[in-house]
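Okay, got some structures for you below.
Read-outs throughout are calculated quantities, based only on the coordinates presented, and are distinct from any laboratory measurement. In this text, all values refer to a predicted model and were calculated from it rather than measured experimentally. Cβ atoms are built from the backbone, for glycine too; each structure is taken alone.
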Structure I
Amino acid sequence: MHRFRIDAILDPQSLPRVANYFAQRSIVPDAMAMHVLPTHMRIEVTVAGLAQSQADIIAAKLGEVVAVTDAKLENLSLELVTAG
């Protein structure tokens with residue numbers, strides 16, 4: 001399972017642009033949350049079933065989406081194995 005942490009400008013179109021990125025690729029996220037911070041918004045998207053290489057490409061492409069200022073990727077599966 002992978003979690004994408006995306007920082008975007010405070011704009012009403014930021015969240016739909018990120019959601020649309022996944023929709024155009026027929027990827028249904030397991031969870032999506034958005035938090036408004038003082039200077040930007042943080043969008044977290046969790047997706048299961050992606051290969052690591054596919055997740056890496058998605059993270060890089062998310063960083064190119066209009067309104068996105070930063071995109072990071074966490075592999076939650078590795079964290080669970082390490083913690084266990």
Structure II
Amino acid sequence: MSTTMTIRLDDAIRDRLDVLAEATQRSKSFLAAEAIRAYVENNEWQIGEIQAALAEADAGDFANDNELAALAQKWKTNAR
């Protein structure tokens with residue numbers, strides 16, 4: 001199922017979208033929907049990770065000194 005939505009675009013963005021639609025042989029609507037889908041997925045993921053990290057922090061679930069040292073050694077060793 002899909003729905004129709006109206007958005008306002010700056011003229012310059014609209015013009016760029018026109019060019020992109022022609023170059024890719026896709027509709028402006030398809031490209032706009034794809035951009036919104038990608039934006040929503042990325043932001044849902046990011047907010048979810050932030051919320052999970054905050055829950056871990058609230059629970060006091062932090063790395064100890066030995067875990068941090070092991071991680072630092074791992075990156076130091078693999079960085080060469």
Structure III
Amino acid sequence: MRLPPRYAPLTFAVLMSLYMVTLMTFVITWVNTGLGAGFTARWWRAFYIAWPIAFALILIGAPRLQRLVGWLAHRE
């Protein structure tokens with residue numbers, strides 16, 4: 001299934017935030033509490049708190065950061 005191009009920014013924000021939050025909350029929860037009993041519950045709590053924040057920040061910040069990278073990488 002292909003999405004119309006107008007959904008590209010939203011799709012990017014969803015996928016990037018899911019990717020980053022999944023990995024980051026897993027690693028941070030693991031480092032802070034270990035993989036013992038209750039790990040999945042602790043990780044899930046961290047994930048569902050962090051994901052909406054990350055999604056909003058990426059949705060708002062990605063276009064600005066892409067412009068900044070374009071400006072920084074510009075060669076003359």
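Here are some notes:
- Identity of the structure behind -10500 (criterion: helix-only ellipticity at 222 nm (-39500 (n - 2.57) for each DSSP H run of 4 or more, over all residues; to 500), calculated), options I, II, III: I
- Comparison of I, II, III by distance in nm of label points 7 Å out along Cα→Cβ at positions 8 and 32 - largest value held by: III
- Computed over structures I, II, III, Cα Rg over 2.2 N^0.38 Å, for residues 16-55 alone reaches its largest value in II.
- Among I, II, III, structure where percent of Cα pairs over 18 Å apart as derived comes to 54: III
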